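Student: Got some structures for you, see below.
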Structure P
């Protein structure tokens, strides 16, 4: 077997799709299929079940997967060891992140890092906390910035920063001209909410529970998967919604959407750095984390 086959296997397993794996690897789909077929023939087992909508690992594939990830990781470490010997920081850094951090913090950190180490390159996987943590656990990502601690043995969470969650309202809403509102006033409003697995949603659920309210107390008209979807739904007057104060401050909304404080409901979201304790962080990753830590100050 060779690394092209291993890469194809890991990417198909990760994205559950031959076409998406080919896109990410900058290969044709037939080439990815050939790599997988050759690997299956060499191992003498079927690694994937080709279903109508997605591709899933077989039992043999599940067994082989962590070894395949380790092989790719070992290759990266070998390259980096030589580069360190030559006093050069280079290679691939794979990061998981929420939408907000991927847009407003990571680009600045990456720019600063690449100015010092131009031979590095980055992959940023964006998703909700639950999905991203699983990818760190699976060894696909070097580390991630997430807003929920998902219990998984072997992962280490370090507090990074706090983000306030505020109520976003559009300019024609009665709350728009208010300096503040009370919790009971929002219960009959139409809400756009984040999906299950979202750190923002979990923070709101927890805050409401502390006040004796169930999340179902909200009149939900739409569930969306990104902060931008919440923002644009509010702008189009579909309803109001909870979102990151950090995101709203960085959005150019032309005053179409503002954040209104809820006097008797404080919602805060902790952001964590998470990585696997089973893997020693490479030098390039450690140095990038130092830049991230400096940016939050």
Structure Q
């Protein structure tokens, strides 16, 4: 499928995205350490009935990379999505997010629910359940050690760049349960994105902003419930986020569906694209 590459001036930044299809809008939000390419298996299927836009979020790949952590607060991240929807000429969208993109999607659903048609979350818990896990779950504290290590100035960027991005590459290829998920060509594409000037600092600054200001946003949104149809897809072999973090999601989401995929890693939409698409596509189309 031929993809249209475009750039939108959003909140003073040039943000790159790819676009395909026509019809109602679906916005795909990637996580760390990825970019729009993480949705390569979902875009063609979604584009059969929808306008699909996969964003390079601020700091990633071709999008602009402001230097300070203050440029990556959750207010700015979710407002990028709102502004993108308006830029594209739509009033509402289905938001699909994975990893950090899922965190943005959760917060967007609570802040800008009027813009939201449906919500799809992959392998990131509701923000309040994530915060609880970080504070009270010793196993999750250990799993999330890197979030705190990323607060050290300069060292995380240096470590991520060493030996041709060895740490980041292993984070992708070493976690998956199935062979051949990431080809040599895929890894080369990721290396190109990570090697862009300022990319590593920008990507890690997302974590710095979260640790510094995340609790304030959680307090503000703790009483906000999500009422749009919501699908949570979870690979149960996630080594970074435990499945137990999903328990209790129904307290915050009134119309919730959960699909657990056994023996699938955190990189769920890439490791199990057929299984993911089998539930994602009907849900987005309103058939489930």
Structure R
């Protein structure tokens, strides 16, 4: 396994990280839990030490499962989770990055994850109602108490990143980024490089588009999380993507993974995998560097 330093932190993270979104099951359909747990064990044995989750993934389910699976090796791995997406008894979700919401979220996450600290705590989505200063003041307070070790953000624009740095150190930016969706390379990536903010790409295989298993005959099933992805829900985008991937070197997934790892500002590339054969295929992409 290869490792990189994450931003200005002291975290040396595996270049392939484990994303626990699918472990929450919502939007991904049913999964085989036994196989999913074996996949995580394989990830650990392969040297993956970065595990990314969020309260909203399965509305607590993903964090609970990660906490249970990793409790025996807690000090040997890094756990990243997020704050700011709250839900009610009707499963209605709202974005709330107020101080009260962050304090509520961290308490729940610590309990579900069976830990007393979080290595990387991230704002999940920008909140247009709460001033960034309030959000980062709360995060800095948690960091001073050593409840969280590092602060990151997700889905931030360049302007939000710039403002956030006025209030706090930010070690990472987790945004959707892959070979087909790479608009962050124009302005956000140079800014991150200049300010030593590591990029954590999510959807590195464009939610399957770069897996080599999707062709022009692919159709979304009802409830599929990809119905929100413009690569899938827009006919023109879908056709352009299919045309482009036909021209890329194969195996397609290796090309996609190496494209990201080769970027100096990319820290760890997270994959939401619940099958060992999928993880094994992703790991093969690293042979180029070994």
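Every number in this text was worked out from the coordinates using simple rules, so none of it is lab data. Not measured: the values here are computed from a predicted model. Cβ atoms are built from the backbone, for glycine too; each structure is taken alone.
Student: Where does the value 3.9 come from, among P, Q, R, when distance in nm of label points 7 Å out along Cα→Cβ at positions 45 and 141 is the thing being computed?
Tutor: Considering all the candidates, the number was obtained from Q.
Student: Have a look at P, Q, R and say which one yields 0.95 for FRET efficiency 1/(1 + (r/R0)^6) of positions 13 and 85 (r between Cβ atoms, R0 = 25 Å, to 0.05), as calculated. Kindly include the intermediate steps, with their values, before the conclusion.
Tutor: Working: P: 0.15; Q: 0.95; R: 0.60.
Here the read-out was taken from Q.
Student: Moving to a separate point now. Suppose you compute distance in nm of label points 7 Å out along Cα→Cβ at positions 69 and 181 for every structure in P, Q, R: which one lands on 4.2?
Tutor: For distance in nm of label points 7 Å out along Cα→Cβ at positions 69 and 181, the value 4.2 is produced by structure P.
Student: Using FRET efficiency 1/(1 + (r/R0)^6) of positions 53 and 277 (r between Cβ atoms, R0 = 25 Å, to 0.05) for the comparison, can you identify which of P, Q, R gives the largest number?
Tutor: Details: P: 0.10; Q: 0.90; R: 0.65.
Answer by largest value of FRET efficiency 1/(1 + (r/R0)^6) of positions 53 and 277 (r between Cβ atoms, R0 = 25 Å, to 0.05): Q.
Student: One of P, Q, R was used to compute semi-axes √(5λ) of the Cα gyration tensor in Å, and the answer was 24, 22, 21. Which one was it?
Tutor: It traces back to Q.
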